[in-house]
Structure I
Amino acid sequence: MVESEPDEKLLIETAQRDPSRFMDLYRMHFDRVYAYVARRVATRSDAQDLTAEVFQQALAGLGQFEWRGVPFAAWLYRIAANAIMDHHRRSLRDRHVVPNEEPVTEGCENAERRASLYRAVRELAPDQRCVIEMRFAEDRSIAEIAAALGRSEGAVKQLQFRGLETLRTRLSEHDA
């Protein structure tokens, strides 16, 4: 697992003394927290807002955090789970809709995998990343992407193919 990157306990203690150092913990855990939240809410904007809320609450509560040998991510997941439940309750009040009752404790491994995917997409060549994001995150057609980028549909298909191949390779190396 990634939790042992530099020394998590030392990073936490440093951030508790100097809150400006919280950014190190933020960078270390952002992808997995975002992936965890995104899996459990309906829209990208909700995932972004809730992820920001999680880190805001974590920073505010960092002084009370006690190291007990459990990865810092577990504490962040708990904050995220509570934020997601609050979000669903607010949505219920606003829309009178039944929330997804998927257990929030399930899926940490899935969140890790999604975080790896987000990192891998960010590391793609800019043209490939743009096509992959437009195609799969924005659910645009090849024709729409080609028009937006001023490229032929064949060029967009080639960028998509190469991007997906690169992602497959990187993710299979990560899983190995």
Structure II
Amino acid sequence: MSLEQHKTQSPTVLRFAVITISDTRDAASDKGGALLVEVLQAAGHVVARRELVKDERKAIEIAVRSAVTDANVDLVLTTGGTGIAPRDVTYDTLKSILDSEIPGFGELFRWLSFREIGSATMLSRALGGLLHGKVVLALPGSPKALKLAMDEIVLKEAGHLVSQSRGPLAP
């Protein structure tokens, strides 16, 4: 089946979990999470879950595992904690729990980001993978980086990612 055929058979309305990972944000100051919700809803998707957790290994793991086991969630987006600061544990936590990685996601994000911010993009540890058959994408916390990721990758490929992660449809 061609790429175009795959995409035409992919769902067009998805249910997302949005998880903000931050030690410094609260519901009122979570600009990254708010941006994701706004962009997803404007594109016709549903935000089935929204959560804000501390940048702590256990909190991240609990939130992500809960989201992927929720039947009302098709795809999980996290924002924050993907840098290299000592408190940024999102990458290491997710890498340790994912069943498999989608290396092209982080590679593509950094390539696109390089065009905007140059070599500083190497500080981003954006990550994609599968956990219990659901796609998890770990995005930076910067609203500008989130907008880039959503416009250039996530919104264009989310349906395709979800359909592929679910496997072939029954005849």
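What follows draws every value from the coordinates through simple rules; no lab data is involved. What you see is a predicted model; the values in this text were computed from it and never measured. Cβ atoms are built from the backbone, for glycine too; each structure is taken alone.
Below, the figures for the structure above:
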read-out	value
At a computed -23000 (helix-only ellipticity at 222 nm (-39500 (n - 2.57) for each DSSP H run of 4 or more, over all residues; to 500)), which of I, II	I
Identity of the structure behind 35, 27, 20 (criterion: Cα extents along the principal axes in Å, for residues 51-114 alone, calculated), options I, II	II
Test item: volume of the Cα convex hull per residue in Å³ calculated as 144, pick one of I, II	I
Parent structure of the calculated result 20.8, given that mean count of other Cβ atoms within 10 Å over residues 123-130 is the read-out and I, II the choices	II
FRET efficiency 1/(1 + (r/R0)^6) of positions 91 and 131 (r between Cβ atoms, R0 = 30 Å, to 0.05) from the coordinates reads 1.00; which among I, II	II
Which of I, II leads on relative contact order in percent (Cα under 8 Å, 6 or more apart), largest value	II
